[in-house]
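Structures are listed in the sections that come next.
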Structure 1
Amino acid sequence: MARAGVSVERLVVAAAELADEAGFENVSLSALARGFGVTDASLYSHVRNLRELRTRLALFAGGEMIDRIATAVAGRAGKDALAAFAGAYREYAHSHPGRYAATRIRIDQALVADSPVMRRTAEITYGMLRAYGLDEPDLTDAVRLLRSTFHGYCALEATGGFNAPRDVDASWDKAVDALHTALTHWPREDR
């Protein structure tokens, strides 16, 4: 029988908080059980294993992140939407480093296909990019460019990887400008 006060939802929120405090790599069922004042074994009535918990955490964090991005891009198009998207992405990575790390894990494709969070992420991202007149397969290529640029910048920034005296915010703005230029002049796939 599940211990009163512990639910899948509360477990995932506790995992998200632990990830931000101690790092995603330190999220464990043992640490969460201690936080709830229960045994490790009692958590197995809520999740099958650590992998399931981390997958749920990734989807939870991804949902939070795309909600912030959707709010930021609402009513915007083109460069304005791209800058708002990029800013919300970076702000989430800064303010929730453990949760952000969770969004980077590989998730079983069967779960991705059934996930409302993943569908919403695709809708918001592809919707923003369609303002640049992109269709498949160019949309997928553009998504990969944005994701790798945003993630790479945030990862380097988080580890102090930018040592030049140039302000990192100014470099970020220049990167967003360069992405806008690239998207505006996208080399179209021959059809």
Structure 2
Amino acid sequence: MNKQIEAWPVRRFILVAHSLGGLLALQTAEAWKDRIVGFAAIGAVIPAKGGSFLSAMPFPKRLLLGAVLRLAGTKPPEAAIRQSLCSDLTPEQTEAVIREFVAESVRVYTDRIEAPAPEVPKLYVKLGQDRELSLAMQERMAANLDAHYIEQLATGHLPMLSKPDEVRRVLNDFMHRIREGG
């Protein structure tokens, strides 16, 4: 990915992260801090500095998820994907998500991230109907990010599929705020 960013003719950009991608985005923002002008997290997991995905979870879920990851891997059962990730998607969208779901390395969930939240304008988009990350947890993630702006969408975990126009509107508004300096 670093080679792609290096070759990309766009010199300044807003980094957008979703869900588990929040961890990778923190590392990317640190590596490319001279080119990042904004950071948007959409229902993203943002652990405290030095934390991992698992460390960001509430205590009982952290224990359960840790055991599940070690025993069963990182691809949830189809029923869990339907219920938590796809709760507000059409049947066709749900089938596509299930068909295309790819398991991640366990390390994505367990490795600690040392990268701090970037020193740029930051937006956290809470997902009001998310069955994967509770609103309380999303509020903690926004606090960990030290978000300058917080928006909320009435969507489940995958708003880019269920409400793409709303996601576009929120991101465009954020981009305009950055351009206007406030």
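Values quoted throughout were computed directly from the atomic coordinates according to the rules given, and no laboratory measurement underlies them. Small disclaimer: the values here were computed from a predicted structure and weren't measured. Cβ atoms are built from the backbone, for glycine too; each structure is taken alone.
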Of the structures 1, 2, the one that 21 was derived from, the read-out being relative contact order in percent (Cα under 8 Å, 6 or more apart): 1
Comparison of 1, 2 - label where Kirkwood radius over Cα pairs in Å is highest: 1
Winner on distance in nm of label points 7 Å out along Cα→Cβ at positions 124 and 148 once structures 1, 2 are ranked, highest first: 1
Source structure (of 1, 2) for distance in nm of label points 7 Å out along Cα→Cβ at positions 60 and 84, computed value 1.4: 2
helix-only ellipticity at 222 nm (-39500 (n - 2.57) for each DSSP H run of 4 or more, over all residues; to 500) from the coordinates reads -22000; which among 1, 2: 1
Among 1, 2, structure where P(r) over Cα pairs in 10 Å bins from 0, in percent, for residues 20-107 alone as derived comes to 14, 37, 35, 14, 0: 2
